[in-house]
Structure 1
Amino acid sequence: MAEPRTLVIACGALTRELRAVLAQIPGATERCAVTYLPANLHNRPDAIPGAVEAAADAAGGGFDRVFVAYADCGTGGLLDPVVERLGATRLPGAHCYEVFAGAATFAALADAEPGTFYLTDYLARHFDALVVAGLGLDTHPELRDTYFAHYHRLVLLAQSDDADVEARARRAAGTLRLEFTRVPVGLEPFATAVHAGVT
């Protein structure tokens, strides 16, 4: 009997981590067809549900399972009806920060300091493009005081021990004038969620 075929529709910001996790699941790279959507959809989350549905339509049929590698990600619940129509499952939680940290760790961080701006490894690597340029801070740096008036710290939810990622995150904290904290989370909570979605 052939292995079930799984369509994975994923946020492009998860590419590195998702590939690493799928490589650890026996046979997953062979039985999973992965479509990555542009990471900058997070700057307009209302477009995520339509992009996920379009990706599923473009992939065609023949899949036994569909896994959407997005949390809610700012869609305000609009992604869930698409997931339901596709007969799919998605990553748990409100956003990738919760997925990477795990619900309990993220809740503790949020309770300890509600005014926290979070970075993943990907966002640290692409901070200038996605945050500085994405929010217009490159052309209007004065907007920093408006956007981040109620933030006090920046937390890097570190999936790796990459020194360059940490250095970039520290620079990002300096740019935003926020206290820097590194919280090592690894890939375990994310890997658990992916395993559940594709196996």
Structure 2
Amino acid sequence: MSAPLAEKPGRVGLVACGALAREIRAFTGQPAMAHVETRFLPAKLHNTPSAIPAAVDAALTALSPACARLFVAYADCGTAGGLDKVLSKHGASRLPGAHCYAVFAGLDAFDTLQDDEPGTFYLTDYLARQFDTLVFGPLGLDRHPELRDAYFGNYTRLVHLVQSPDPGLDARARDAARRLGLRYERIETGYGALTPFLAEATA
């Protein structure tokens, strides 16, 4: 059994989705961020959103004895308000919005994207990297390409929301659009609302 975390009143506890790990580590992996204790949860929890609140609850419970402030790098992420109940219990704050697409694009900008073309499939950098593992394979499209229209027949475009420009990743996203039969668009968002959230959390 591991020893309990020592009491450190100035310490910040951050529970984060594994899909944001690259971006969060780029922000917190600096000497000045040594006071931030981060726990990453598996990105695959998004396949069962109802499991996210309990996982976050357990992580916050583990961090709270050692941390004066608690933050959660999730949006609602399909929990239908369940995550907010956990946050209220712990006095923690989370990312704004319903999902990471809105976090990166900006809430108003994402609403505009959706209003302009509701049949849009979105990729973040993480999903572009993991497209085969998290989308193409699990949907069975690698084995049954004839299912593509059943899944994506009502979609018209794929929008890659780019956090960090990378020609190799652009090529992956473009290829994903081709395989899904969708028009490809690319929008550089940077970290969007994640940046001010992390700035507040780590101040």
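Since every read-out is calculated from the coordinates, none of them should be taken as a lab result. This one's a predicted model, so the numbers in the text were calculated from it and none came from an experiment. Cβ atoms are built from the backbone, for glycine too; each structure is taken alone.
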query: Of the structures labelled 1, 2, which one yields 136 when volume of the Cα convex hull per residue in Å³ is computed from its coordinates?
result: 2
- request: Determine which structure produced the value 1.6 for distance in nm of label points 7 Å out along Cα→Cβ at positions 104 and 152, calculated from the coordinates; the candidates are 1, 2.
  value: 2
message: Say we calculate Kirkwood radius over Cα pairs in Å, for residues 80-175 alone for every structure; which of 1, 2 gives the highest result?
response: 2
At a computed 2.5 (distance in nm of label points 7 Å out along Cα→Cβ at positions 136 and 168), which of 1, 2: 1
